[in-house]
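The structures come next, written out as structure tokens.
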Structure 1
Amino acid sequence: MTNDNPIVRLEGVRLDRGGRTVLRDISLDVPQGRVVAVLGPSGSGKSTLLAALTGELPAAAGTVEVFGRPIPDRRRELLELRKGIGVMLQGNGLLTDLTAAENVALPLRTHTTLPKPVIDRLVRMKLHAVGLRAAADAFPRELSGGMARRVALARALALDPPLMIYDEPLTGLDPIASGVVMALVRRLNDTLGLTSIVVTHHVHETLPVADHAIVIANGGIVFSGSPDALETSADPLVRQFLRGEPDGPIPFDSPGGFGAAPRPAEETA
């Protein structure tokens, strides 16, 4: 179920890294209950946007709000905010000397005072939710890429965050594993009442499970609308990205190309 109250809101945001403006004039509302795909070519600023949402990178201009309030400056308040944000990292981030169950238990042991029997039960529930309860005692090296990604998802869900952010969740996965992971993203979003932001360049695997899509290129949002509208867009920039064409308005071969002035977003929702 969705409603119109944004769980994430960006207004006129500018994000700088290393003295260079990566993104400018970013305005975005993410309503509760939605799965929003943040798409764009490599180097377009998707990970920079993610860093702003988690408070890792303060905005150089504009406002970033999560859960209805600005990202706090104070470290203690920021850490408290982050407990409500589950992040599945691009490289899984699993600790190799811990079992799957121990990896999932780590946030619970770090951020709660729950007794061990309760933590053990919660870990079993999270692994069951991603279809890996039988792999609880396996180490990351014993898991396939898709299984490791699902363990990382279970760990990101350990604290029951209302907001999930997926950073390139399909990197290195085969088509079947990619389909499994994206189906899980959709199912868990709906059954657990989450809001999900999927940061990716895997367009065709992600759009079927998304409610809304934005495309970032040339330093800003160049498309914001429904997945259907994205796939039928006649915009040359959008078409270049969807078709993977090397030549076009997105300057893949230019080191400074992604800092160019963005075009207005195409509102087609």
Structure 2
Amino acid sequence: MSVDTEVDEPGWEVDPDDEWGLAVLATVGRQLKLRREAVGMRVADFAVAVGYGEDLVYKIEGGKRIPRPEYLDKSEEVLDAGGLIAAMKEDAAKVRYPKKVRALAKMEAQAVELQLYDPLNIHGLLQTPEYARTLLLMRRPAYTGDEVERYIAARLARKTIFKRDPGPELGFVLEEWTLRRPLGGKALLRRQLEHLLETAQLRNVELQVMPMDREEHAGVDGGIDVLKFADGSAVGRSPVVANGRPVSEPKLLRILELRYGIIRAQALTPRESTAFIEQLLGET
């Protein structure tokens, strides 16, 4: 059996400022240790059984490192935990995501409609993992390797919104220039454009492109996110409203929805947008 002795791989360290995350990992580690001791296994024997190094076992049991899902799966099997360890997988996985991303993902998971516009990049929910990694590595000042891996994991986790059944209504407006700039190379851009076309085929997704030749544009003040919920409430966010903090006041929401509605009207229709992206793909 091969043993994974890697303990410093980026993306699995604990954010020291994340109190909730630290508490979750402390609980997970304590339960793993108690279960191991209950069946009379030493750390050395357990490490061999699960196929990981002793140092990693000590770190996880001490709440110092986020356990991989496969580590918890193997622990469940080796310790015959009756589902106790498996039940902790979801919370343990969430610890990888930065606090602000967890809060956003929770709202997205509850929303029945999302209206999304990003003037600077292809929206995060629409990015392929490779494209997302390229953007994160371009940031200045640079993210650490750990931060890059955590943000990629969080972005991928948010994509479960496309698998919900019934799924929420998703509306995206993309800027033409973000579809033309070959960040990371043309091959990466081609795969990203293909992914957009695949996503646009989903029945609950409306994808629109804002052409560069528009002489009027209601989106010059920045991005817009509006999330609506089943109870009729909503949350919105934009850099020029309330300093970018999430808002739920009807007056501020009306401003965001008005602006988003005008942006959609100025953009290409979903059918025109799909044809436009297909044309760009052929030129790339």
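Each value in this text was obtained by applying a stated rule to the coordinates, not by laboratory testing. Model, not experiment: these values are computed from the prediction. Cβ atoms are built from the backbone, for glycine too; each structure is taken alone.
For Cα Rg over 2.2 N^0.38 Å, which of 1, 2 scores largest?
Going through 1, 2 one by one, Cα Rg over 2.2 N^0.38 Å is largest in 2.
Tell me which of 1, 2 gives 18 when you compute relative contact order in percent (Cα under 8 Å, 6 or more apart). Computed on structure 2. Calculating Kirkwood radius over Cα pairs in Å, for residues 106-161 alone for structures 1, 2 picks out 2 as the one with the greatest value.
Here distance in nm of label points 7 Å out along Cα→Cβ at positions 154 and 218 is compared for structures 1, 2. The highest value is that of 1.
I have -15000 for helix-only ellipticity at 222 nm (-39500 (n - 2.57) for each DSSP H run of 4 or more, over all residues; to 500), calculated from one of the structures 1, 2. Which structure is it? Working through the options, I get structure 2.
If FRET efficiency 1/(1 + (r/R0)^6) of positions 90 and 234 (r between Cβ atoms, R0 = 30 Å, to 0.05) comes out at 0.40 when worked out from the coordinates, which of 1, 2 was used? Structure 1 accounts for this read-out. Each of the structures 1, 2 was assessed by FRET efficiency 1/(1 + (r/R0)^6) of positions 18 and 146 (r between Cβ atoms, R0 = 35 Å, to 0.05); the largest value belongs to 2.
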